[in-house]
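Once you scroll down, you'll see the structures, which are given as structure tokens.
Read-outs throughout are calculated quantities, based only on the coordinates presented, and are distinct from any laboratory measurement. Just so it is clear, the model here is predicted, and its values are computed rather than measured. Cβ atoms are built from the backbone, for glycine too; each structure is taken alone.
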Structure I
Amino acid sequence: MKLRITKRFMKDYKKLPLDIQQRLDRKLEFLLNDPSYPSLRVHKLRGVEGLWEFSVTMNYRVIFEVEDEYYLLLGAGPHDIVDRI
């Protein structure tokens, strides 16, 4: 799998604290190498067709879609990011 990054994701990413950005970078490596890595806690979002989520920390999440051989990164932020997508 490969990553595709949306403008929205980049905008969200730049707003994150530096330590969260660094953690997110590591989590993206985990996602690419082993999407079932336990700390990612990857799961489908309930009530929203085709959207997935993984944890950066207990308070920060990334929302993404799976398209062919890509993870399309849609947004990143506090847990309520789901409400904004």
Structure II
Amino acid sequence: MTDIIRLPDELGLCLRHRREALGLSKSALAEKAGKVREVVYRLEAGEDTTVSSLLAVLAAMGLAIRLERVGLPTAEEVAARFMDDDDDVA
């Protein structure tokens, strides 16, 4: 799993997909990470939480953060982001 994540909601979506792929409920993941269930809800919703909570949840799912220099988003990434937002509006 390698995704370029630029926004909190993109991180949340990646975390949710990984949790579901592992067959974990939010409660089970929180327990495995030693955190309360609200932490998982907040992360998956792209809301603020602590860095230590993020790292604990990532570790519980067998993930780590790697920082890379990426520059500005490409035109395709920007277009895809706006298309995703339009899909949510009915």
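Ranked by distance in nm of label points 7 Å out along Cα→Cβ at positions 42 and 66, structures I, II are topped by II, which has the highest value. Of structures I, II, the largest value of distance in nm of label points 7 Å out along Cα→Cβ at positions 26 and 74 belongs to II.
Here Cα Rg over 2.2 N^0.38 Å has been calculated and equals 0.97, so which of I, II was it run on?
Attributed to the structure labelled I.
Looking at relative contact order in percent (Cα under 8 Å, 6 or more apart) over structures I, II, structure I comes out largest.
When helix-only ellipticity at 222 nm (-39500 (n - 2.57) for each DSSP H run of 4 or more, over all residues; to 500) is computed for each of I, II, which one produces -10000? It would help to have the intermediate numbers written out before the result.
Details: I: -10000; II: -18000.
The value was obtained from structure I.
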